[in-house]
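So, here come the structures, one by one.
All of the numbers you see were taken from the coordinates with simple rules; none came from a lab. The shown structure was predicted, so the numbers you read here are calculated from the model rather than taken from an experiment. Cβ atoms are built from the backbone, for glycine too; each structure is taken alone.
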Structure P
Amino acid sequence: MPIMSSCDDVKAYVTKDGSEIRELMHPQVHGNSTQSLAEARVSSGNYTFLHRHNVTEEIYHILEGIGQLTLGDEIIEVKAGDSVCISPGTPHNIINTGENKLRILCCCSPAYSHEDTELLE
């Protein structure tokens, strides 16, 4: 039997970095083995707190909107359709620079954990 979830059935919560998250697939909830997939939402003019994950590699895929992603010492412009790999230990945050909601798919391996999220501001 496949492991599945529906975004409509997942309750949102605010994570340690300040974004609204819907955990679409996580080993502790769904029984998959090593990675997690979440949808993050950042409202217009808002941002996530600068943070890093010391163990986890994270991929952001921008579903909707535009923003500025701080990635270590770099600031890059991102838009719908862009994907960015964030290596473990890299400080990062994202600012919604558009007028609409910024929606991001976040894939983490190993799976996201609050314990591996270190706030830097």
Structure Q
Amino acid sequence: MHIRLITLAFALFVVGVVLLANQGMVYQVFPFVQELPGKDKTGHFFLMGTLAFLTNLSMRGRCLRVSVIRIHVGSLLIMVLVTMEEFSQLFFKARGFDPWDLLSDFLGIFILGWMGVLLAKRYPA
């Protein structure tokens, strides 16, 4: 299957998880999350990290240079969307903003997103 289709399918899955969480139903649909070490934080790390990994892979590891800093475009895109989603939780009764969730998101995006860039550079399409 083409990597962009996989990325799109996973992004839609993440949107579905967010919608379930907004309704307070995520643990009914995915009860195993409560059994994970780190529980919700582990889920944030792997969901957003995998999304960044796939996005960077889909974008073939494209980077922007800002002075001496290289910014992975896919990771930046996911980081912006995740930050907006986390802050939107302030407006949902079933949700609550948690800076530790955002930190878990960012760690996953940084670590797994970087791995996606490495893989894209090692095996260019």
Structure R
Amino acid sequence: MASREDVVNFLGLLKGCIMLDRMAVRDREKNRQALIDLGITPAERREVLLGLEPEDYMAGPKPDDEDNTKDVWEFGKFVASIEVYIKLRVVKAPGKQGVYHALVWSFHPAEFRMKYPLKGGGS
């Protein structure tokens, strides 16, 4: 589990990428269908991501199940009264020093019980 400071730092980097339009969403049916199920637009999904707080943290950094050389972070957020599972990665742009991109691996209704270790004053 990451410390609150680690989560704050990750979210700062993530939100900086989003604000600079350096964000990509993995093209998966589950992610596309989530927008329909939640009744939101891609712009509203962006706002949800910008609204993530340390208390929304679930896990990470941990190795991605598809590429264990890269780390992912997991968060949860209620959108339209539905708990949404959000899996994210921030990566350095190839060949560019200090340039990062945010990747949204998952953004869909939760399929399992989610726990938030930083809620309620966790550290």
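In terms of mean projected area of the Cα convex hull in nm², which of structures P, Q, R is highest? Provide the component values of the computation, followed by the final result.
Working: P: 7.2; Q: 8.4; R: 7.8.
Once mean projected area of the Cα convex hull in nm² is worked out for each structure, Q has the highest.
Output the label of whichever structure in P, Q, R has the greatest value of mean count of other Cβ atoms within 10 Å over residues 74-81.
Details: P: 12.4; Q: 20.0; R: 16.5.
That would be structure Q.
Assign the value -22000, calculated as helix-only ellipticity at 222 nm (-39500 (n - 2.57) for each DSSP H run of 4 or more, over all residues; to 500), to the correct structure from P, Q, R. Walk me through the numbers before you get to the answer.
Numbers: P: -500; Q: -22000; R: -9000.
The structure behind it is Q.
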